[in-house]
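What follows is a set of structures to go through.
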Structure I
Amino acid sequence: MNMNFERKLAIPMEVKEMYPLTGDMAKIVDSRAQEIKNILSGKSDKLMLVIGPCSADNEDSVIDYISRLAKVQEQVKDQIFIIPRIYTNKPRTTGDGYKGMLHQPDPTEKPDMFKGLVSIRELHMRALRETGFSCADEMLYPENTKYLDDILAYVAIGARSVENQQHRLTSSGLDIPVGMKNPTGGDISVMMNAITAAQHKHTFIYRGWEVHSEGNPYAHAILRGYVNKHGQSMPNYHYEDLIHLAEAYAEKPLANPAVIIDTNHANSGKKYLEQVRIAKEVMLNCKYNADIKKLVKGFMIESYIEDGAQKIGEGIYGKSITDPCLGWDKTERLILDLAEMV
């Protein structure tokens, strides 16, 4: 085998024992997970915002950003439920580039996976402890989910992972909501099959164990746009797209039909300023059509302290080192505007 086995890493139980949740922190996690479930099931009319940096690259600036979100959350708490994005591992289209804090706690230094595992748990715990937010992360590696499963509010399955069997089966065993993105090619039947798989019970191998999952009734859709055969970004958040998704849901016996609209990626063509317009357009469609309003539960928005993106090593505080993000002033204005539209 063409691999060098460097060291055996600590198992999730050991890392959790080193960095345990307190009873009060666990209560916050449970309470926030239940509120998200209430939104997805229609028991709550609040709008979900899964919002934050494309990648969590620096602990201090991420906590600074989330602390700002906490102040805005208090202003809009009757209309909007905020779930900060702390994305600690990043899929790379070609496999090259910064793969997130899990790989490199310091983006300018070489990978260190043990430091990474500790760093991502510490970051999620610090957010919970200092701001009261349990947050969202992407399930890039299903076997790593156990390192954070007691602290997360929400999990997203990316466009490149949604067809993978292990991602689907692991999602079926989580007790927090899981959003399934449409694949990069845009075929929503792939996403709908992933949701179906995640909502069903399964028996499979996980971390060397034979396990039995109970199914996750809160697995749901995320529309993020797609890439056509010419390599061009194509949106799928428009009125007709949402009607089509509502019809696709109606054809399947799935629990809690729901969709989150990803306002960046192929929906915006990575033109991050378009996120404001996209979110507002969807909100207007919700007012126009009752079926769309019932289906759309919120948005996924890439946002940080500074507008745009930078290269690794430039050192601009609070500016993304991966995809460009909406800056704080525009983010705050968007949240307040959306609250008025709910």
Structure II
Amino acid sequence: MPAAVLLLGLAAAGGACDEPVHNANIERRPLEIAPEGNWSGRGICYGPYRDGQHPDTGPEPTREQVREDLHILDGRFDLIRMYGAGDAAGRALDVIEADGLGLKVMLGAWIGTESGEAIDPGRDANEEQVAGVIALAKAHPGTVWAINVGNETQVYWSGHKIARERLIGYIRAVRDATDVPVTTCDDFNFWNKPESEAVAGEVDFMGLHVYAMWNGQRLADAMTWTRAQIDDVAGRHPGLPIVHAEGGWATTVHTEGQQAELIKGEPGETQQELYYRAYTSWAHEVERPYFYFSAFDENWKGGDHPDEVEKHWGLWNADRSPKLAVDASAPAAGD
């Protein structure tokens, strides 16, 4: 989509300065998770960047690397979640279709902070992401399951916050140009606040993040606490479908910094396996669509220390060898 067209769409949706009119009466697009009564809500968050690769500085994963990843995930999961509208997302969609894989994709438009100045690289990057995700959705009908616009842009601790009216403008631009369900994903500590109501009125479903581990829960209490947060948010937004879009258990945590202060649950592959089994069993029982976080360890994330927790949420190691939760000898989740 040309930038001028996108800008016109955002202006119609409220622009950068005016508060958009609350759009509580949108006709919500249904989530396709039960074709012919066969529930298909098993999802996984997929970051394709391997050691030596980076979404900002490159290089990008190759088509064959993406193919290897998707063949690992196919069969265990029905859905994958990707976070940006770049080359990797396009390659993933191409491979799924070319290889006849049984995966659908929740595409992401990565939305970052904007300065509000006349020359605003952040705004330009955001508009490029929105245009990219629209183009991919149009090029891959049937494979794109949903679109997520912005990841953790509203919660109070976000490192890439954006004004609510700008986020709503981007959501409206994507909904106007596509016919799949559209959402934004954020932490429960945003969705449980009154200010979330304006955003909730603009989306087809809620993308909800709930991390027991980051919130000081020990393994024994993790699922009780997780269910309580989801139920609480659901009660605040009656009628809005909820997808648990991120949650998991890390296998390594650094002994310094904020993670050492906030995380009380013991990390490890055995602990991750127990959480993964308990979580997926519950989600399948209640048919709660989810995207478990995450598929593969990503060593480009977080700080320089190898034990940095952001590197270690994967069910597979960065070299694609399986951890205990998905060892080849173990059945897939839900079996």
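Just so you know, all these numbers are worked out from the coordinates, no wet-lab data involved. Owing to the predicted nature of the structure, the values given are computational and were not obtained by experimental measurement. Cβ atoms are built from the backbone, for glycine too; each structure is taken alone.
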Tell me which structure, out of I, II, gives 1.5 once distance in nm of label points 7 Å out along Cα→Cβ at positions 219 and 267 is calculated. II
Taking 13.6 as the value of Kirkwood radius over Cα pairs in Å, for residues 27-98 alone derived from one of the structures shown (I, II), identify that structure. II
Kindly point out which one of I, II the value 0.05 was derived from, the read-out being FRET efficiency 1/(1 + (r/R0)^6) of positions 163 and 323 (r between Cβ atoms, R0 = 25 Å, to 0.05). II
When Kirkwood radius over Cα pairs in Å, for residues 83-138 alone is compared over structures I, II, which one is greatest? II
Ranked on distance in nm of label points 7 Å out along Cα→Cβ at positions 155 and 171, which label among I, II comes first with the largest value? II
With percent of Cα pairs over 18 Å apart, for residues 227-282 alone computed per structure, which member of I, II shows the largest figure? II
